[in-house]
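Each structure below is given as structure tokens.
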Structure 1
Amino acid sequence: MIPDDTAVDSFTELVKELEPRLRRALSAAFGLEVGREATADALAYGWEHWDQLRAMENPAGYLYKVGRTSGRRLGRRPAVFPRVDSQQWPWVEPALPGAVRSLSERQRTVVVLLHCFAWTHAEVSELLQIARGSVQRHEARALRRLRAALGVTRDA
């Protein structure tokens, strides 16, 4: 069946709105390469199932779950984050990428979205389809683990 122009236009608008957020969230969970592939898979799935997707209350959350499934399938290897290069990046604690990598997928996703991409707790809650309180708990646990891994006290 050939889609009509209205379906193409409405899906194109959804992609323009959701793709950057979805890519960032999946990259936070799985690393850059797998995050991009998982995003592409989720959007392809969304197009194939556009009739059902457009009727959903939270299509972003649904596509995120599709992307997570794809990312887990694709990402049987550890998440790859860019290496810290002192010539191109602002100073970053050298142990930070490893500490972030050691977090659970959910904790890593929450912390990166909140603290790297400046998402709100409400935005993370909506995309991950979890309660705001759960977002706050994942954030608190992740920050506690990061502080411990980096030897940072809360007062510092």
Structure 2
Amino acid sequence: MSFEGSHLWRLRRKIGHDLVLVPGAAVAAQREDGKVLFARRGDDGTWCLPGGAAEEGGSFARTAVDELREETGLVVEEADLIPVACFSEAERHTLHYPNGDVAHYFSMCFLVREWEGEPVPDGHETTELRFADPGDLPQPFEDSTARAVELLLAYLRTGNFQVA
């Protein structure tokens, strides 16, 4: 779903640019060679993990499944999502948008290694997709998502769920 018409869009019509707390999800689709799928954002050209804000009636897992499909065309089952981290540090995950909107994201990061389909950017939210080593991020990379990748790498090293 594009931003226009989303729950957050409708909320913004009522409250303007004030700070909102937003649940969301990010997904690291990892191939057998260890490379992870990254998306170039259509709005600012930075790279990030596919993901986004939850919609009414959703969950972290449903958001992950929906956002991955919408932004990349990949289809995954909720049962194939591996929760690796949650992140919500205000200093890293409060975003100030060019139009004046402010949002503090509370997100789950999932790892997925099984999916159907081939990655194709949606042409709106994502303009390019690339598998890359998560230790060597494509540039320029979005700061808040860089933290999610740090947590992903810690999970891959330790096998322990990460909290930040």
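Between structures 1, 2, the greatest calculated value of mean count of other Cβ atoms within 10 Å over residues 46-53 is seen in 2.
Computing helix-only ellipticity at 222 nm (-39500 (n - 2.57) for each DSSP H run of 4 or more, over all residues; to 500) across structures 1, 2 gives -21000 for structure 1.
Looking at Cα Rg over 2.2 N^0.38 Å over structures 1, 2, structure 1 comes out largest.
A value of 0.35 for FRET efficiency 1/(1 + (r/R0)^6) of positions 54 and 94 (r between Cβ atoms, R0 = 41 Å, to 0.05), calculated from one of 1, 2, originates in structure 1. Given a value of 30 for relative contact order in percent (Cα under 8 Å, 6 or more apart), calculated from one of 1, 2, which structure does it belong to? Of the options listed, only 2 reproduces it.
Using mean count of other Cβ atoms within 10 Å over residues 30-37 as the calculated read-out, with 14.1 as its value, let me know the right label among 1, 2. Attributed to the structure labelled 2.
Only the coordinates and a few stated rules stand behind these numbers; no lab work does. Since we're looking at a predicted model, the values are computed, not measured. Cβ atoms are built from the backbone, for glycine too; each structure is taken alone.
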